[in-house]
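Structures are listed in the sections that come next.
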Structure I
Amino acid sequence: MAESLVVAIGGPTASGKSETAIWLAKKINAEIISADVMQSYRQLDIGTAKINIDDMQGIAHYMIDEFSPYENVDISTYTKRALKYEQEVIQKNKAPIITGGSGLYLDSIIYDSYTYEENTASSEIRQELETLYKQKGGSYMYAFLESCDPEYAEITHPNNINRIIRALEYYKVSGRKKSDNLKIKKLRYNNTFYFAVSMDRNNLYERINKRVDIMVEKGLIEEVKRLIDMGVSLSYNAMKAIGYKEIASALLNNTDIDDAVELVKQKSRNYAKRQMTWFNANKDIIWIKEDKPFRMAERIAGIINERK
């Protein structure tokens, strides 16, 4: 039996990954697994640019609308479920295409060196770290991470307190640095192709700004209002997604919505820069730069066929 083909498509937000994956799926008999954790939350549709049934064009998608917005999904839970779907796709003699903008979530599915053993978790230590955060604040916790694991701190946003606490918990429980774990990259399937979409920075930023404007036109403000009315507060992970947190803060604090929208654009552009930093560090990645998703898919399919 031929070894299972697995394809990953990463890249910054608004770069056309989803459309590329659909075009490619048609060419190589594949199904798509999302590595965007925020799209896995139900009710978060507009602000996550979640794909709809029509746009899927008959291609099965997994890890979309998997969780309630009241659930605080961690990477271990996410990865285990994504891997279950990956096995289902392979058993159908199809190729899984894993796509998303979060390099950490993509890598956790692609590489089996991303393990989440029980002996790296401790509810007691996590509680201590959360208490420390409440007492000292986010800047203190980020500085703590910098002192323990500067390399991991470099790829972690100072405001991503969940990731900071998890990395500190990992360090305190296991005695190992999270960044060392990330350096070990052993593919789950040898016949894996890892691509990333490249785009001119100015063009990308224009696309990001336009995407945010379209989200607002489609009803992003109303979507956030609904979530607030449902009781999904800023303490839930779902509401910490870029776009939701800024709009929710403006609504709850009665500040200017237009300023919040501009902040969403700025944070989205900053996020895109961090995404590129992550993907650029991975030497397994094959970069693709074309002006249209279908051309990117053609290029990817060509590379796969050449290297079979």
Structure II
Amino acid sequence: MHELRLSGVTRTFGDRRALEDVTFTVRPGRVTGFIGANGAGKTTAMRIVVGVLAPDAGTVTWGDRPVTRADRRRFGYMPEERGLYPKMPVLEQLVYLGRVHGLRTGLARERAEALLERLALAERAGDLLQSLSLGNQQRVQVAAALVHDPTALVLDEPFSGLDPLAVDAMAELLQEHAAGGVPVLFSSHQLELVERICDDVVIIDHGRVVAAGSAQEVRAAHTGRRLRLRVEVPGGSGTPVAMGPEPLTGVPGVVGVRADGERLLVDLTDDADDQAVLTAAQRAGTVREFAPVVPTLAQIFREVVR
């Protein structure tokens, strides 16, 4: 399978620069979360990937060559503005869209019915789209992006408005397509969900990519040295109490210690020896917890888009 890559993509609208030198890769077999504040440039970048907009500069490549119109016809795209026919029955329009992508009618129907079953919409197959709730209309929109067995998936806010069960079903579908070698790119404001299901992350701010790579790489690049530990020391009545920061004061490499309930959060320099912290804690009492602090994606996002 091919990778999808944006290289130096720039796009302006009048005097406003929506994207500036945007570069990142959506790798085959991996789910990539595309996150940023409203107006950061996510939708513009996705529209350029699928050919709705053209860049002012830069390229979109599919494998080792520029992406073509024929390539894009095989992509699955879910736009931010929903584009289905409200007065057309659900199954009928999924079959129609499958045929637009070149499927035979029988195969298009088979795939559409299977997707509606997976998305718990089989009983609504004959209903008009406009009669469905907004959440169910969202499910149909995703089914429309998947019905032709796409070679790449580009989904703009696919989880918006879904209940937790629908989110789980949708996440499972995307991960299954990725497992089959498909590069999957989706935008979302639900950072906990991105953290749970994504292999890779791209963070964009004011049209510029400010972080990109595997989830582990992004965390490592934006993680200060911090430890969390809980130590019990003898109390005045003989009952163990939580240790205060004093035993760690003066330990080489320790630049800050603060209480977090019964735990301590210890900030270290990059070259500090965390074993020196552990040794000092063991001298003071019984160590019950000792672990590095790994920031959440939400914490990293707040840091890089300030």
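Details
- Structures compared: I, II; top value of distance in nm of label points 7 Å out along Cα→Cβ at positions 10 and 154, i.e. the largest, recorded for II.
- Parent structure of the calculated result 1.27, given that Cα Rg over 2.2 N^0.38 Å is the read-out and I, II the choices: II
- Among candidates I, II, the computation of helix-only ellipticity at 222 nm (-39500 (n - 2.57) for each DSSP H run of 4 or more, over all residues; to 500) that gave -9500 used structure II.
- Entry that produces 3.5 once distance in nm of label points 7 Å out along Cα→Cβ at positions 226 and 290 is calculated, selected from I, II: I
- Structures I, II were shown, and FRET efficiency 1/(1 + (r/R0)^6) of positions 42 and 234 (r between Cβ atoms, R0 = 35 Å, to 0.05) at 0.05 was computed from II.
- Entry that produces 28 once relative contact order in percent (Cα under 8 Å, 6 or more apart) is calculated, selected from I, II: I
Each value in this text was obtained by applying a stated rule to the coordinates, not by laboratory testing. Only a predicted model underlies this, so the values are computations on that prediction, with no experimental measurement involved. Cβ atoms are built from the backbone, for glycine too; each structure is taken alone.
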